[in-house]
Structure P
Amino acid sequence: MPARRNDAPAETFRATVREVAALLLTEPALLPEAIAQLVTALDLDAPDTGERLAELAALVADRPALAVTTAEAVRRRGYGQPEAPEHALAAARRLAAEDGLAPGLFAVALTTVGAQLGWPAAWREVLHGLRRHPRPDVRDAALAVFTDPA
């Protein structure tokens, strides 16, 4: 695993954003903004990525439209060269194993990382599993991801 740069300022920022999100979560009408803040605080290179995304999935479990927009935000967070893609892969596997809409969509969103890595076998396995997910919307989202650049 490559050496990580000093992430103290980034971690301080993420912690502050999570505190803001916690305050927003006290008002149900502010759930979308709280979710946006929590996505901003995500570090896909962190070992707790799966746990944090599972918490997000629980927050949007009964909000399918919000689950979709959150998954899109997670997908955008996946762009850039990951330093520790094994954490995003572990999170994708964890979320893909759940049968809910939000966890499945979040797992599909994480495949952005696999695409940037040239689709290693482990990432293709996750995507292929998502194409057989119990939720049709997750299957559709996974089928819309192409592994062949042609």
Structure Q
Amino acid sequence: MRCLEFIKFNDIEPIAFLPLLNKQTTREHLIDHQLFDAGSVKEWVKGKIDIDSSAGCRVRAITVDKQLAGWCGIQYEEGKYEIAVVIEDSFWGIGKSVFFEMMTWAKELGHRTVYIHFFHTRPEYKFLRKIAKHVYQSELLGSQFTTYELEVR
């Protein structure tokens, strides 16, 4: 059985995120951004640590068998709490487990509703559609997304 862990960003060297953030298969499913370098990844990590310290938010690195597999978080954006999950493609099978852990966090943090936005390049997730309160197309930062509004139970 693989060991899935959620690690505070403070406990991961920022440079460890570079392969994930700059990998083409990761970038295909994210809003277009410049490639990260040693300096910009430190700033990005600092931003995630700042979000993690905000009320109602939690951001963690994801490791599988001690190997960095991605990151996830509950972040406050545009007046709503949203779930973000970014997983390196060789670990894509862990996404559902990460999602259910994050829904537990949402409940612990006292949220009633959270949103998850999938970039237009992603397929529809049938299990999310079944549990979503609403599913709709949205635009964020000039890009198209499928948004799932989820009730926290």
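Each value in this text was obtained by applying a stated rule to the coordinates, not by laboratory testing. Since the structure is predicted, the reported quantities are computational estimates derived from the model, not experimental observations. Cβ atoms are built from the backbone, for glycine too; each structure is taken alone.
General observations
- A value of 1.3 for distance in nm of label points 7 Å out along Cα→Cβ at positions 62 and 118, calculated from one of P, Q, originates in structure Q.
- Identity of the structure behind -20500 (criterion: helix-only ellipticity at 222 nm (-39500 (n - 2.57) for each DSSP H run of 4 or more, over all residues; to 500), calculated), options P, Q: P
- Structure from which -0.81, -0.93 was derived, log10 I(q)/I(0) by the Debye sum over Cα atoms at q = 0.15, 0.16 Å⁻¹, options P, Q: Q
- Comparison of P, Q by distance in nm of label points 7 Å out along Cα→Cβ at positions 46 and 70 - largest value held by: Q
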